[in-house]
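Once you scroll down, you'll see the structures, which are given as structure tokens.
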Structure P
Amino acid sequence: MTELELQYDASTAVSHEDADGIVATSCTVTLTAPNGSVLQSPTVTLPSLSTTCAAGTTATSLVLASVAGIARGDHLRVTTAGLDYVVEVSTVNGTTKTVGLAAGLPVTPIAADPVKSLKMMASLDAVGAAGSNYRLAWVYTDGTNHKQAGYPVAVVRWPWVSPCGPSDVREIVAELGGGVRSEAWLIDVCAKVDSKIQGRIAQTGRRPYLYLSSAVFSDVARAGIRYELAQRGLALGGQPYEAQRELRFAFDDQLATVITGLAAYDANGNGAIDAAEAIPQHFTIQGVR
């Protein structure tokens, strides 16, 4: 899991959705410092959205009585035939009141089946100083089930921006003859690539958000997109399994080249690139061949 980033000099909205479909009726959230002291315990806004399925609902799209308050990326709990299913929203059409799902359900809900939001939300005040190893802890219950969830947190001066976007994926998919893909699918590819890049940077002992700009990783991201697409069965020559190995090596090599040659890293997090921080450092990126 990559670190949740909080802007050091501004408030930050945070949220949590239970993976098991628990709709919280009570919740607390706390931000703790590296030494364990509690910095903030803001008020939590509990899930309130509740609607039902309507005629025309399928396993891959829900026609709802209302889509007010639902956004792409939200997770909802759909209850049908006495079983709960957690779904991710990929598209929202306010005109037809239809919600597209990132992955289809194993069953087709029927009219009047309940749909509820899972999102708990809060706002954290500016912390005032940059640093790592903070923790955000959610403790919640629906009256029967009691859960906890924690997130690693970094308070940052320059939030990390993904070095790739849906348009980059769309371009490469077209080049590979992969046809038209949904925006949600393109965004998911970007998220996977971005997570890989941040994870590999973290393996060197550095923090991604302390680089002067994530733009220096744009070529790495494109190599990562090709690797991710091969894992999803899309590659030049129609041989994704053979391509996966070579594309993984290409991604690792490209990343190692960029990291070992990079300067402009704010190691002490003071918001300035000092003389010593402007000198490229050398790191070892481990790969398996």
Structure Q
Amino acid sequence: MNDFFQGKNVFILGASSDIGTRLALMFAGRGAQVAGTYRTEASAAALRKHGEIQLIQCDAASPESIRRMAADYGKLGMKWDIFVSCVGLLEPIGRFFSVDFDQWEESVRVNSTAQLRALYALGSARRPQSLNHVIFFAGGGTNSPFRNYSAYCLGKIMLIKMCELLDDEDPAINAVILGSGWMNIKIHRQTLKSTAAGENRERTAEFLNQPGAGTSFEDVFACIEWCVRAGRELVGGRNFSIVHDAWRNGGPDLLAELGRDRNKYKLRRSGNT
């Protein structure tokens, strides 16, 4: 089991994020060759200590930076097997008509099409004649409104649908998106400093003050491994909840359900007949 990722090449967009850093180290610890992006030198400090991880500077908000990143990655000669995007931006936080629209539009883009631009730019860097795995992360608002976080929510909804579209279009891609649930990571600082976050500001502060609360990095990694092992025919194009779905211990009952229902865990109109 420990050598499952041996010989696989993994690319992590946003490797210097809290989730990205931990995933990079876990993939490397399991024998994978890992490359990933960082936005600033300060954010890359934790990964710089591990010389086996290839780091490429990239600001996901900049199309030109993504173009340069793809060229730099091509020079490494690493055809990727697994693409993981760990990019996310909560701001601007607040009601739609109260925030700056330019910032709102930029946030929607960073949370959606910017990540897709990076995937597109690395399309020719996939390992050929192989099943390639694409992993995105979902956010709040998939089952209810996500008040004060409309840009973040809409961007993530776009990624959910894009996984289904990729699954439909490309038989060589196993695209899935994972809802991690609450995690103690630095993205929540954006909520803590916002007076427009409403009741979520207090909820976030309470959560962050509970050591060990929330989803662990180990669970995130284990769910990614489960998706890769399960393969495209069963999990491709779907949105999984790491916290609530029965994927643990191989998830045999869940896999059986997925085999019977092609619509399960996909974006659908409630009550449709």
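Readers should treat all values here as calculations from the given coordinates under stated rules, not as data from a laboratory. Computed from a prediction, not measured in an experiment: that's the story for all the values here. Cβ atoms are built from the backbone, for glycine too; each structure is taken alone.
Summary table below
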{"quantity": "With distance in nm of label points 7 Å out along Cα→Cβ at positions 26 and 218 derived as 1.0, matching label from P, Q", "calculated": "Q"}
{"quantity": "Structure from which -8000 was derived, helix-only ellipticity at 222 nm (-39500 (n - 2.57) for each DSSP H run of 4 or more, over all residues; to 500), options P, Q", "calculated": "P"}
{"quantity": "Among P, Q, which structure scores highest (criterion: FRET efficiency 1/(1 + (r/R0)^6) of positions 106 and 130 (r between Cβ atoms, R0 = 41 Å, to 0.05))", "calculated": "Q"}
{"quantity": "Distance in nm of label points 7 Å out along Cα→Cβ at positions 34 and 90 - structure with the largest value, from P, Q", "calculated": "P"}
{"quantity": "Entry that produces 50, 49, 37 once Cα extents along the principal axes in Å is calculated, selected from P, Q", "calculated": "Q"}
